[in-house]
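In structure tokens below, several structures.
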Structure P
Amino acid sequence: KLPVKRLYELSSAQKRMYFLYEFDKQSTSYNMPSCYRLDSNINLDRLAATFRSLVIRHSSLRTRFVLEANEVHQQVMDGEDFKVNYIEVEDSSTTEEQVSSFVRPFDLNEEYPFRVGILEDVKGYLLLIDMHHIISDGVSHDVLMQDFIRLYQGEHLPSLTLQYTDYSAWQQSEVHQEQLAKDKAYWLSVYSEEATVLNLPYDYDRPKLKETLGASVTLELSTAQTEGLRSLGLTHDSTIYMVMLSFYKILLSKLSNQYDIITGTPTSGRNHADVEQMVGMFVNTLALRSYPEGDKTYAEYLSEVKEMVLTSFVHESYQY
């Protein structure tokens, strides 16, 4: 645990997120919003008090990012002035418009990276939450949800011995750097040969500047298909993830007529017991490289994917 300081170092993941923030400060691509319809018997005063307790409990929620001497630092605020915003739907607007306008760019240099609103409409109340990815991830969301429920119900939570700033400092420690050197050597060996651009048959040209427009396509597999996939994985001592990843890479290879296929996958980045219940940005991206050449059998290729995945996750601490 660090002594209390005015400024703290950023973690590797935060540096990555802050670079993206500086690149386009008006973007909401890395906002993490959520919206919940509240039960009619909700106690609004207790709700607001619970969020203030959450902000005091988890320093990430009250961290801003300041630039001093050309370096970005974390600055943890006391959180005493954190407020829940109350919003009423006016006659000229709709609930959807108010919810949409709630999600807006954060000023990470000045304001809390976490905001909460309670919207009142004809149906009752909506709870609106938005936070920036630089201080939270999917696991953090679950931690906050569990803490919120317990605090709202009046439970007393044991104080946290460590905060995200302690993790950021630990990343710079000699022991961690020694492990990172081994991880770096692995990834340098994987990419000793230069990667090639994947030439997929797109329906549109790539824009000169990266955009976030897109869509998701979903499908459901039948019970028989799902059991078939599980059986295939068990036969080859592989997980469903490995099986589906091998399918995806083969698909990309067939579409592009290329055999050096790299796909990105997120990892939780929580590979130390002390950070399991910590709120912060831990997610890393692994660039998984494999070669689905046509002269391999599927079983051979799945075996390669399995080994590649296992080894890559061993070395997941090296930041993308």
Structure Q
Amino acid sequence: MKDSYGRNINYLRISVTDRCNLRCIYCMPEEGIKSLSHDDILRFEDTLKIVKAATTLGINKIRYTGGEPLVMKNIDKLIYETSKLPGIDDISITTNGVLLSDMAEDLKKAGLNRVNISLDTLDSDKYKRITRIGSLDKVMVSIDKCLTLGIKPVKINTVLMRGINDTEFVDFLNFIREVPVEIRFIELMPIGEGIKMYEKSKLSFMELLELHPELTQIKTPKSSTAELYKLEGAKGKIGFISPVSCKFCLDCNKIRLTSTGTIKPCLHSKEEINLREYLNNEEMLTASIKSAIFNKPAEHHLQEESASRSIKGMSQIGG
């Protein structure tokens, strides 16, 4: 379905929980956030009702996120039931990878096509400082497990922050020389905890490209959020996602469903449409999603306002 600006919206990102087993410095406070009650979170069967309604409007790509989606019991069953819905062509997850190695095989059998793994450093000590409680070794095992199982492409999401992990750019380049993954460097965004460190830690990717002329740009699909680059002889690729300095709103093809049952037409908008009251009325549910898609905002205003308008942080919305 096209929105009022002519963009084809075919992608639904779904947060299944606000809970996470890490406390990344740009995402959550050290003490965590007050978790929602069981009754506040959408049941999987209600999530499937919404997905089914969305498919009638042209949604064919689903990404399950969190918080951390793998802390949710029976996430593999949700993926399996999603895979059986007519019209769904692609199912992926975004995960921090800590629990992934033990679950990857079941997730693939259930119908998982692709995986994005959040990884901001290749240094064990720094990983612990950034995540506060995580283990880098578990994530590296998960990456290897996914590649072994043929869950491809494996994409690594890396938030690059000045003074924290920007000195590791060459280490990441060396990593893709040997490992066939796509590392996507993502600009730090002024949302949630990221607002507190944004001015000090923001970094333009143009600085890195000027320092590394050996990187050659690859042509990417119009709907891609990443500008991809290759390194001669490398098994993997890198990409840059610049939602602040080079926003890609004109080609945005997604809407988001929060774990509490609201549609966010734009990540950085405060607007949310509550679908809970329509869960037992298929016609009204479909109409509400249709309205949310059609009235999707033209763009965000991060550059002008230096902060997201969203009243929720990323762990409550989904990456």
Parent structure of the calculated result 22.9, 67, given that Rg and Dmax of the Cα atoms in Å is the read-out and P, Q the choices: P
Ranking P, Q by mean count of other Cβ atoms within 10 Å over residues 13-20, the structure that comes out highest: Q
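Please state which of the structures P, Q yields -12000 when helix-only ellipticity at 222 nm (-39500 (n - 2.57) for each DSSP H run of 4 or more, over all residues; to 500) is computed from it.
P
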Winner on mean count of other Cβ atoms within 10 Å over residues 149-156 once structures P, Q are ranked, highest first: Q
Test item: P(r) over Cα pairs in 5 Å bins from 0, in percent, for residues 133-204 alone calculated as 3, 14, 20, 22, 18, 13, 8, 2, 0, pick one of P, Q: Q
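Values quoted throughout were computed directly from the atomic coordinates according to the rules given, and no laboratory measurement underlies them. Since we're looking at a predicted model, the values are computed, not measured. Cβ atoms are built from the backbone, for glycine too; each structure is taken alone.
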